[in-house]
Structure I
Amino acid sequence: MIRLLTLVVRTDDGCVETHCGVEYEGAVWLVTNWLANLATDTATPERMIRVDTLAIQKCAPGGPFDYTGIVLPRDVIEGDAPALPGYEVRQFPDSPVVERSALKILPSVFPRH
């Protein structure tokens with residue numbers, strides 16, 4: 001069973017965003033985009049970035065986020081740069097398949113008051 005995660009990421013341009021992630025092969029991965037298979041009603045990552053090799057922080061169970069403290073260059077997230085040293089990126093990985101209905105909308109980093 002693949003565990004879906006919600007990650008809080010700060011980019012090198014100062015933005016703070018939420019991203020979907022997965023625990024897969026004993027590692028934590030940020031998923032930049034999902035590819036839906038309408039015939040099977042499943043989805044698989046188009047691209048994943050390993051983030052557990054960075055200084056990330058696990059959040060308290062039951063909260064809206066699973067990990068924070070992730071800092072990544074925007075070029076790594078968007079795939080605009082060729083392979084950058086220090087980042088493991090998998091393009092079209094033959095990996096986790098999840099039920100499409102399990103992909104929920106990510107919570108906001110900034111709560112409404």
Structure II
Amino acid sequence: MSELGQKIIEGVRAAAAGRPDYIYPKDGSGCWYIRDYSPSCLVGHALWAAGLIDEDWRGDDYGAIADVVLHEKWPLDEDEVHWLSTVQKNQDIGRPWGDAVAIADDKSDDDPER
């Protein structure tokens with residue numbers, strides 16, 4: 001596990017714990033890491049808290065967190081990217097933030113290859 005990956009995951013957990021029932025409101029263009037110069041989605045809140053993005057970051061066009069990690073060359077390991085991707089996917093389909101984290105935790109625990 002990488003130090004940076006764990007910091008991001010801790011940020012996701014903190015944001016979800018603060019608003020476990022929050023359902024991210026998608027508009028016609030999808031989800032955003034940064035919206036109106038502030039963190040927007042669950043992963044965006046974690047990246048902001050980790051100091052990786054700020055109001056000037058323009059990486060929303062990179063897409064899913066796995067693509068962002070590759071583009072930004074952040075040293076996360078495969079398990080961390082998988083966990084973050086699972087959280088992001090579940091948020092994006094309308095699950096509350098607390099549930100998105102619980103599902104990612106369950107998938108990590110149940111996957112025999114991880």
Next on the checklist: Using distance in nm of label points 7 Å out along Cα→Cβ at positions 13 and 101 for the comparison, can you identify which of I, II gives the largest number?
Outcome noted: I
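Comparing structures I, II by FRET efficiency 1/(1 + (r/R0)^6) of positions 21 and 53 (r between Cβ atoms, R0 = 30 Å, to 0.05), which one has the largest value? Kindly include the intermediate steps, with their values, before the conclusion.
Numbers: I: 1.00; II: 0.75.
Structure I gives the largest value of FRET efficiency 1/(1 + (r/R0)^6) of positions 21 and 53 (r between Cβ atoms, R0 = 30 Å, to 0.05) among I, II.
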Next on the checklist: Of the structures labelled I, II, one was used to calculate relative contact order in percent (Cα under 8 Å, 6 or more apart), giving 31. Name it.
Outcome noted: I
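For structures I, II, which has the highest computed value of FRET efficiency 1/(1 + (r/R0)^6) of positions 5 and 85 (r between Cβ atoms, R0 = 25 Å, to 0.05)? Display every interim value, and only then the final one.
Working: I: 0.50; II: 1.00.
When FRET efficiency 1/(1 + (r/R0)^6) of positions 5 and 85 (r between Cβ atoms, R0 = 25 Å, to 0.05) is calculated for I, II, structure II comes out on top.
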Checklist entry - -16500 is what came out when helix-only ellipticity at 222 nm (-39500 (n - 2.57) for each DSSP H run of 4 or more, over all residues; to 500) was calculated for one structure; which of I, II is it? => result II
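A short reminder: the numbers here are calculations on the coordinates, not readings from a lab. Bear in mind the structure is a predicted one, so any value in this text is a computation, not a measurement. Cβ atoms are built from the backbone, for glycine too; each structure is taken alone.
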